[in-house]
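Chemist: Each structure below is given as C-alpha cells.
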Structure I
Amino acid sequence: MGRIVIITGGTRGIGGAVAQRLKAAGYVVAAVYHGNVAGADAFERETGIRTYKWDVADFSSCEAGAAQVERDFGGSAEIVVNNAGITRDASLHKMTPQQWNEVIATDLTSCFNMCRQVIASMRERAFGRIVNISSINGQKGQFGQTNYAAAKAGILGFTKALALETASKGITVNAVAPGYIDTDMVASVPKEVLSRIEAQIPVGRLGQPDEIARVVEFLVSDEAGFITGATVTANGGQYMD
C-alpha cells in the first residue's frame, strides 16, 4: 500500500488537483472537506478518493478525523498537505472580529491542528512530509485582506520553525505560495478586478490547479528529502522575492 496522505480542502481547487495527482502516483489519499457535502460526494464518486468531513479550525475535530483515517487505512498519515483556506475580505476599518477570527482559524490555526495529530508518529517513523499552502498575498500583502495575508504569512513562519524542529527526524516541512490560480475562490473575484490582476502576471494568464499539484507531488516525494523549510513560489512571475 502506498503512503497515506491527508489533504485538507481536498475536494476542489488546488486541493482536489493535489488529491487526484497523488492518487494517480500511488498514494492512499484522504481528502478533507467541511462545507460542501454534495460537491464532496460528487468528487468521491468521480475520483474514487475517500472523503472526510471535519472542521480543520477545531482541534478536537482534527483529532477525531485523523484517528478515523488511521482506523480506515491501517496506519497514521505519513504526508499532510494543509491546503484548507477561506477568505472574508474587508478593509481593516470595516473588518469584524468574526471575519478576522474565522480566517486565522481556518487558514493558519488549522496547520497546527493537523500537524499536531501526526507529528509524533512521523518522528517515531523517522519519515514525514508536510506541505503547507500559503499564498502570494502572504508574501506581498493585498488590499482588503489583512486577515488572509496575516494567516498566509504566518504559515511561512510556522513552516520554517517546524522544519527546524523535525529536520533531524527525517521529516520535511515546506510551503508553496501560489499566485492567482483558476479556482472557485479566484472566480469569485469581480471580473474587472480579476482583469487588472491578470494584466500584472508576466506569463499573461492564471495558473492551473494541476500546476500547483505538480509542485506538491515533488515536495512529498523521497527525491525531495534535502528540501525543508523552503517556500516554493508559483505565481507566473507576478511576485519575485
Structure II
Amino acid sequence: MAIYRNMDAIFSTPLPSRDWIAANHACVCNLDHDPWAPADWTKENCAYTLTPHPQALTEPTKVTPESRPTHHLLNSGMFLYAPSQGLWERMLEFFNTTPLLAEFKFPDQDFLAEFFRNRWMSVGWQYNALKTMRYWHPEMWRDDEVCCLHYIVDKPWSKRVSADGVAGYLGRDGETHTWWWNEFKAWEDEREGSGNEEDKNTVETVRKYVAAEDGSENEHLGAVGSKVQSFANNKAE
C-alpha cells in the first residue's frame, strides 16, 4: 500500500461503538474470471457498482443485516478499530471456537467480516483503493482522489514498467505501477543526495529486492510477481 494523499480525515470517522470497525467493501467483480473466486463474485454483486463518483467518496454502500452476502465482505488492507483487552479476548475466543475457519477464502479479512458481522461500517473507496478498481470501476475511480493505493495481486517492485506502459498481471497496471516507481526514484534520489554513507548503503540494500533497470523480474520476487496468480490458483484446487 502507498499513501498518495493525506488521509487524516479517516481518523474522524465516528464508529457507532467501540465494538465496531470501519473498512472498505471487498471488490467482488472478478471480471478476469479467476477460478479461485466464489460463484457469486460478479460485477452485479459488487458494492462499488452501486456508487458512482462523487457519491462513492462520501456515501459508500451501507452494510445492513439485509445486505446481500457479498456486501458483508470487507477488505482488510485498511480498517479502523478501537483496541481493547476485552475486544482482543473476544476475538481470540471466536477464532478458537468458530467452525468457519476452514471455509474462509481470505482468512484475515473473512475472519474480521464474520466476527464483526453487522458491526462494521463502510468508508470511501479512496482510503483503500485497489489498483484493479481503476479499470473495473471507472465510473467511480478518479486518480486525484486516491489517498491510499492497495497494490493487490502482483507487486510493482517485482518488475519495472515496460517502455510502452505495460505492467501488472494482465498488463493493465502501468499507470498505478508507474506511481510506485516514481516514488521509489524520489526516495533513491533523496537518500543518495544526502551525503550520508548510511543512506547510500540503505539504497544499495533495498535495490537487491526490487526489479533491475534492465526490465527483468527479480528472481526472488516471483511469489509477489509473475507467479502470484499461480499461488492463488493452487488454493482454488
Structure III
Amino acid sequence: MALLEVRDLTKTFGGLKAVNNVTFHVEEGEIFGLIGPNGSGKTTIFNCINNYFRITAGDIIFKERTIKGLKTYKTCHLGIGRTFQVVKPLSRMTTLENITASAFCRVNSIKEAKGEAYQVMDFCGLLKERDKLAKSLPIGGRKRLEIARALATKPELLLLDETAAGLNPTELDDAIELIKRIRDKGITILIVEHIMKVIMAISDRIHAINFGQTIAEGTPQEIANNPAVIEAYLGEGYAQG
C-alpha cells in the first residue's frame, strides 16, 4: 500500500519552477531514493512534503488523506519525520536534551520523554555521547543526532536529507547499517542522497529528477543503466552490465 503519494507536484519561486509536475509514490515499508544533480529540486520536494514550503500545484497524500496546506508541526504529529541537509542541533544543549525535546512531540512528561530519548540513543549508538554538548560532536555524531531527533517523534515515514554527506568510509558503512535497521523497525524511508554507494545499497526503488522534472524511476540497477540518468547525473562510470 502506498503510504505517501506525490501527485503532479509543482513549486514555483517567482518565475522559476523548482519542481515541475513530479509524481511518485512510496510504498509502506520500503526505502525510496530520490536523486538528481545539485539544484534539481530534491530538498524542495522534501520541504513541500512536510509543508515547510506551500506547494503551487498538485497534491500530497499521506495515509490516504491530503496533507496539502497543513502546518509543519501537524505533519509531524501525523507521522512524518525528517532530517535536514545542514544539521542544526540545539548546540548548547546535550545530546540527551536534544532528543528529549523532540520526544515531547509524542509524550507529555519529562520522565516519558527522557525514557524515549534513552531508547533512541541506544538504537543510534549515542549513549556514550548523551552528556556531551551537541556542538562538540564530530560531523558523524551530529548526523546521528539529527536522525535520533527525528526518530524520537515516532515517525511512520522518515525523510532523510543527505545524512551521509561528510562521513568517512567507516561512518558510511555505519550509516547504511543504521538506515537498514530503521527500516527493519517498520519505518518507511524516503531518502535524498548524493553518495551512490549509499543510495544504491539501500534503496528498493529510485526516482531521478533533473531541472525539477522526473527523468526516470526504477530499481537501482535500472537507474544505473538509464541513459538519461547517466547523462544528467551518474556519468558513464555507473553503467552496470
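All of the numbers you see were taken from the coordinates with simple rules; none came from a lab. From a predicted model like this one, the values you see are computed outputs, not experimental measurements. Cβ atoms are built from the backbone, for glycine too; each structure is taken alone.
Chemist: The value 27.0 for mean count of other Cβ atoms within 10 Å over residues 5-12 was derived from one model only; which of I, II, III is it?
Modeler: Working: I: 27.0; II: 10.9; III: 18.1.
The read-out comes from structure I.
Chemist: Have a look at I, II, III and say which one yields 14.5 for mean count of other Cβ atoms within 10 Å over residues 109-116, as calculated. Walk me through the intermediate numbers first.
Modeler: Details: I: 21.9; II: 19.0; III: 14.5.
The correct label is III.
Chemist: Upon calculation of mean projected area of the Cα convex hull in nm², for residues 77-164 alone from the atomic coordinates, which of the structures I, II, III produces 8.6?
Modeler: Details: I: 5.6; II: 8.6; III: 5.1.
So the calculation was done on II.
Chemist: Also, I was wondering about something else. Taking 5.1 as the value of distance in nm of label points 7 Å out along Cα→Cβ at positions 69 and 189 derived from one of the structures shown (I, II, III), identify that structure.
Modeler: On the way: I: 2.9; II: 5.1; III: 3.5.
Structure of origin is II.
Chemist: Oh, and also: Which structure, out of I, II, III, was semi-axes √(5λ) of the Cα gyration tensor in Å derived from, given a value of 27, 19, 18? Numbers along the way, then the final one.
Modeler: Working: I: 27, 19, 18; II: 32, 21, 20; III: 29, 22, 16.
Computing semi-axes √(5λ) of the Cα gyration tensor in Å on every structure in I, II, III gives 27, 19, 18 only for I.
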